[in-house]
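What follows is a group of structures, each given as structure tokens.
All of the numbers you see were taken from the coordinates with simple rules; none came from a lab. Keep in mind it's a predicted model, so treat the numbers as computed, not measured.
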Structure 1
């Protein structure tokens, strides 16, 4: 079976690594263009490209996947199956129609829930108790194709988006191998999605991390986890941005204004919210490292009764 793999970030790299480990016939890798990274703006390769080069797999980087020249190149390669993992572009019908066994996508949610760009973040922000990985046959819609297989698992109340990303990378790769095996054997199921049960996980942006202390402590705690490591949660303290990396919901309440710093000690910063008190355990001030509050207050003062935000 000739496979073309389309993907860009680390989570896609993990799936490509699984295909390589299983010695499947990956005849080409398609990924996004190199981009400037870091303060020096040096050109950096997508993680998937780095891995493909390491294993001598031909790499293609069309500006747009719908470019006629690229479509013709794919037709010449004539893959039996195209695998898509976080590629970053909507694929046209002309491309989807090329492989005789179809185009298969690995999506990191339990479809039809959390279609879209950022399911890993939004399942945590929304306080979901479980999530999973889905493989599906692609169509022209956004994550609307027929489901092949799903892998489901529970979420802890402390897991961050970064930690869930790493779990998804492993789970996604395993489910992909199982899916390819069933497709090869001709026994892969096709389960239409119920659009009435669908929800959407839009792209993340920096403003999403701005904490609103008039929300419940649990909602804030979920936000802090869901935007960790990017774009990260933040508030302002005395006019300076304070990033907040770790929190805990306490079994305490306060009648003070939301956002009020109630107490600062070795355990952290207690803050009033809509209901319970929120304990902030790790922070990062401008041009400083991320540290536990107990370490920060050894050389810095955080005033009680100050209102955050």
Structure 2
């Protein structure tokens, strides 16, 4: 049985638990690792659980979400047997499976039991800066106070990759802050930092908070070094933060990013994953309405883009039934 990690658990079902129990005859309880409650990962997990729990009498799977440190934490905790499923950036799905890039993945070795289930929303890099800081391009962050993501998160890991691709280290910053994402708009508007970096689906509450509370602008993330990085890795793609989405930012801002993906492992049964996948795609229009970041999702993209580990057998079974594989 899987012992739950010692962090806050927000349950979407009325039950108490200290392990992954079987609830009643033939019923399975599963937990999804997400991210901070102010980001998009948390409502993503909540949306999936909502649809799973809606059909629990039919398939016997009951679901809850945990607010966690994000991508890297979720993958490592799935590997440790303390989570059944989780949301993770497509790049960290790739690096965990291959045992590359991040020290913890390299030290642990390739995680060949990791399995992709489907992808979700795009997550472009958002760099939000105080307008009086004079930061228009990522290169302008040199010598500035920047929040780079909380320790151990996928955001911090991606920051290190991107900033390294620019030929920089954190020593080139005046301050490399590591506050929780929920703290960053306040810190920006209180002039404690000049900018914050993260990957998030848009529209995002914290981006809106920063741009409505104080004068803030989005920072362009493009150029030769970024093009080289995007061309090197298939899990990256160029995009824009749409003009007019946030106050004081009327023009499109070029950037690039990853996809949020839903992952599990071979330790979670094919029947359980099949039930989860079917719950989402049999209620696809309802799923798209559960968060603004899901509005432009298509079934085709969710089963073909951002998949950088083998598909779980349960997911493959459903996709073959639908004729998608």
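Quick one: semi-axes √(5λ) of the Cα gyration tensor in Å came out at 43, 21, 15 when computed from one of 1, 2, so which one is it?
1
Supply the structure label, taken from 1, 2, corresponding to helix-only ellipticity at 222 nm (-39500 (n - 2.57) for each DSSP H run of 4 or more, over all residues; to 500) with the calculated value -7500.
1
If we compute relative contact order in percent (Cα under 8 Å, 6 or more apart) for structures 1, 2, which one ends up with the highest value?
2
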